[in-house]
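These are the structures in question, set out in turn.
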Structure P
Amino acid sequence: MAIDVVRTAAAVRDRARLAAVAALGVTAAPEPHLDELAERARRTLRVPVALLVVVEATRQVFPGATGLPEQWQRSRTTPLTHSFCQYVVGADAPLVVADARRDPVLHTSDAVRDLGVIAYAGTPLHDVDGHAVGALSVVDSRARHWTTRELRDLDRLAVICSRALQARQADGRAPQARRADHPPVRSDPPSRPAPACTGSRPADGRQWTPQHLPPGLVLDVRPPLRAGRSETVHAGHLHGEPVAVVVRTGDDDQARQRFQRRTEVAVAFGADPPPIPVGLYRWTDGDRVLVLSRLIGEALDRRQGDAPDHRLSGRDTREMSHTAALLSAWQPTRQDARRWLVDYAAELDGHHRAGRLTDDDLRRANTVLDRCGRDRTFAHGSLHLANALRLPSGRLGLADFSAAGVYLAGYDLATLHLHAPTDQVRHAVQRRAEHSDIVETFAVNLVLATARHHRDHSHRTDRTALLRTRQHARRLLNDLTGPG
């Protein structure tokens, strides 16, 4: 089967198909009878990995899985950047690959690098109305020629898997199954202790002296890891564990909201860790102090004062776009998703009234926004080199989730574009958005990201970078909305 990327993107996002997927109520929670079907496929075809996959708008989930590496077997989801099964759905036909490293389309897929997918065979799964909702796939970590008998066995097992999914619709199990992949979390931070955290700080808000903290917490005497206008971050140890202690020093509404969001996300991550390294929740007083497990690594943004090091290559920034794709596969609970949902129309209107967007910017952005639909993904919200660490394992870890939320697809790519150190990196980010078929949402996200950056960092904004990204956003909006 020849892979058609454009056709695949349209088919995956087809509204009728997505409605069919939603009606199944399948989540990334393990389902024993579907795991048994995956294991049956693994044994029959003698492969290391077999998956029963449901393809959603921005990710794929594995309600049936066997043989995955521990991280993926636990999370049972990946973004579509790691999906071969999307092409099965896109063509509604089997896909057979002997060696993905030699395939003109698949050789650049993140599934090859992160999941070790070299040989692949997948065949469509259908709901009762015939929509291609996913695929039954088998994977080998080395090149392999699939025999006619193996492919016939895979087709036969796919029919059985389709019937198992269809039975969910018939017996009404689908609605109850929804969201089972996310255990309940405390959406509110723990109650504030008495006495709460108090301290002394001068008018500039950059120093803070603790007087009441949880037992076992010892702050390092070194200067803060980070000191900003509204918060400082100190290193410390909690019962011997390295921790980062976030202290809110700003007293305005925006500083409180950012601290609250960072706390909420940390609590959610503690109950359901994302597929990337992050600081996990340890303690908060609910108002001014938050303690997180500390990521130990080398900062990617090596600054001289406020000036970024432009000698940085684009490698780290490009890898951050990959990390953003992994993060987008994580989903908050329904309650958090509603609370963290970004109201684009309201924000754009607010920036327009504040003079950060022109009348034409607002009109064109709203025109494109109307086309973007309701699909949303979780995003870091402030993804740039200053918030990334290279860990000893070689993986990237992310810090500062105070701007995290549920955004249109590609918001983290927009912030990467804004903060990219070179034109080469900006072009790579743009190509990633185009390849992911999210140009419209990317354009709206660029408008929002530049307006927010102008609001939050006007005192030290790199005007050249801001104007460059704003002009690029306007060109995209003009291309998408036409003259006038």
Structure Q
Amino acid sequence: MSEQAFHPGRLVMVDIQGKTLDAATAAFLRDNRIRAVCLFRKNLGTEAEVRQLTRDLREALGPDALIGLDQEGGSVVRATFLPQPPSAMALGAAGAEALAEQVGAAVARGLRGIGINWNFAPVTDINNNPANPVIAERSFGETADTVTRLAGAWMKGSMDAGVACCIKHFPGHGDTHVDSHLDLPTVDKSRAELDALELKPFQALRDLAPSIMTAHIVYPQIDPHYPATLSRTILGGILRDEYGYDGVVITDALMMKAIAERYGYAKAAVLAINAGADMILAQGSLAEQAQAIHALQDALTRGDLSVERGRQAEARLDRLAREFPVRFDDYQGAPREADDRLMRRAWSAGLSALRGALPPATDRPTRVLVQDEVPTDGVSEAGPTGAQVRALFEGYSDVEFVSLADITALDWATVPTDGRFTIVASTHRARYGAQAGGWRPDLHLVLWNPFQALDVAAPTVISWGYADGALDALGAWLQGRGQAGGRSPVTLD
């Protein structure tokens, strides 16, 4: 391959703006020899529309196309019309490797049916920080053993069913209190501390994982100058040289503020590839995406990026695409129905009760305090609605629902002491804050962030998410027809 034959667009994954592939975008993909597109919620219409979109993308991207998205489960699912997988932490609460493997395979079957061959999952971050604003229930648990066992099983299921996985976020996003979509987190741990916890799943799963996504986090005791995404010490030194990892390394999105506001697309793109990444995720307008491609081309021309490094990255990406080709399998009828039942069983297996939580009798006067609307934050899907919470109490004879615009502003002194069994139902992700220490509900229903259980001293039931299967399991428990036998994989007492 000559220097001219290598085009840096082969190392760039982009996003697109709509639910269809317009002519200008298709031309941009072809002209820049781009072979990879990441889809987001904004791109996903009906299932039929998505299948047409991915067919059009496959034609524009070529035979070694990589079409990816985040279908982790729980709150991070883009294709919401497919059977809804449990969050990682719901599987952690269920605790069964076989179940995790079955769920991973079912997720892959659904994605394969809509032309997706690369899933940016599972999360192998160890969530040992209850204040973490972006991982929480996306992690399988707080120990390296739990995360390694269940993520490994989930990944095996996915790959056996024909979809590439991507473990993330190397070298670990679980012990942060800042969301890297918004700012640049720092984890001030020594190499020995990282070896003892965060790095363990990545090291254990490196031979199985076909791809790894980087974290936009600074680890000052390892590399005080660059976040992991841009660090030769972390990507080149630890992951490539020490671990001998020869799979694909892709960056998290360079448009996230942790990177974009400090380095910009152009500089970050070159730094990431030189650090050891094979593909950069460059979202934005066509002009912004072109900046990343031109930056790589300019670096090649100047000699700041070697053709050998580019060819090495391209070869890894070629191998991934050929091992996991884009397919459009039929995913209707009995197989899909069986996968939907599996997902619901898995959600039910994770439902967990703390502090002796029991449902009120269906004829007991009850009050439910709930925030009615929780919009998407761009990472997760929109939270459950007040209407969905109301449906949980179908069959109760006397329920007073109190709609709140913002549950974190709840003043417990305003809640009547009239003998009603009072329930706080949490539909949002953020921790409540100090004022929740004074709340005294008879029952706390946590439908999203499990660490809210630490904020309210009350009997608590945790669903680990709000997909249909999670809400069905919670509703059955409330009506005395179901169990809450899951065991929390994180410390909540």
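What follows is calculated from the coordinates using simple rules that are stated; it is not laboratory data. Bear in mind the structure is a predicted one, so any value in this text is a computation, not a measurement. Cβ atoms are built from the backbone, for glycine too; each structure is taken alone.
For the structures shown (P, Q), mean count of other Cβ atoms within 10 Å over residues 55-62 is largest in P.
Given that mean count of other Cβ atoms within 10 Å over residues 71-78, derived from a single structure, equals 18.2, which label among P, Q identifies that structure? That value comes from structure P.
Matching task: 0.40 is the computed value of FRET efficiency 1/(1 + (r/R0)^6) of positions 295 and 383 (r between Cβ atoms, R0 = 35 Å, to 0.05). Pick the structure from P, Q. It was calculated from structure Q.
Hey, volume of the Cα convex hull per residue in Å³ derived from one of P, Q reads 158; which structure? Working through the options, I get structure P.
Consider the structures P, Q: one of them gives 6.2 for distance in nm of label points 7 Å out along Cα→Cβ at positions 239 and 359 as calculated from the coordinates. Say which. Considering all the candidates, the number was obtained from P. Each of P, Q could give Cα extents along the principal axes in Å, for residues 335-422 alone, but the derived value 48, 37, 22 comes from P. When helix-only ellipticity at 222 nm (-39500 (n - 2.57) for each DSSP H run of 4 or more, over all residues; to 500) is computed across structures P, Q, the figure -10000 traces back to Q. In terms of relative contact order in percent (Cα under 8 Å, 6 or more apart), the structure with the greatest value among P, Q is Q. Please state which of the structures P, Q yields 21.6 when mean count of other Cβ atoms within 10 Å over residues 319-326 is computed from it. Corresponding structure: P.
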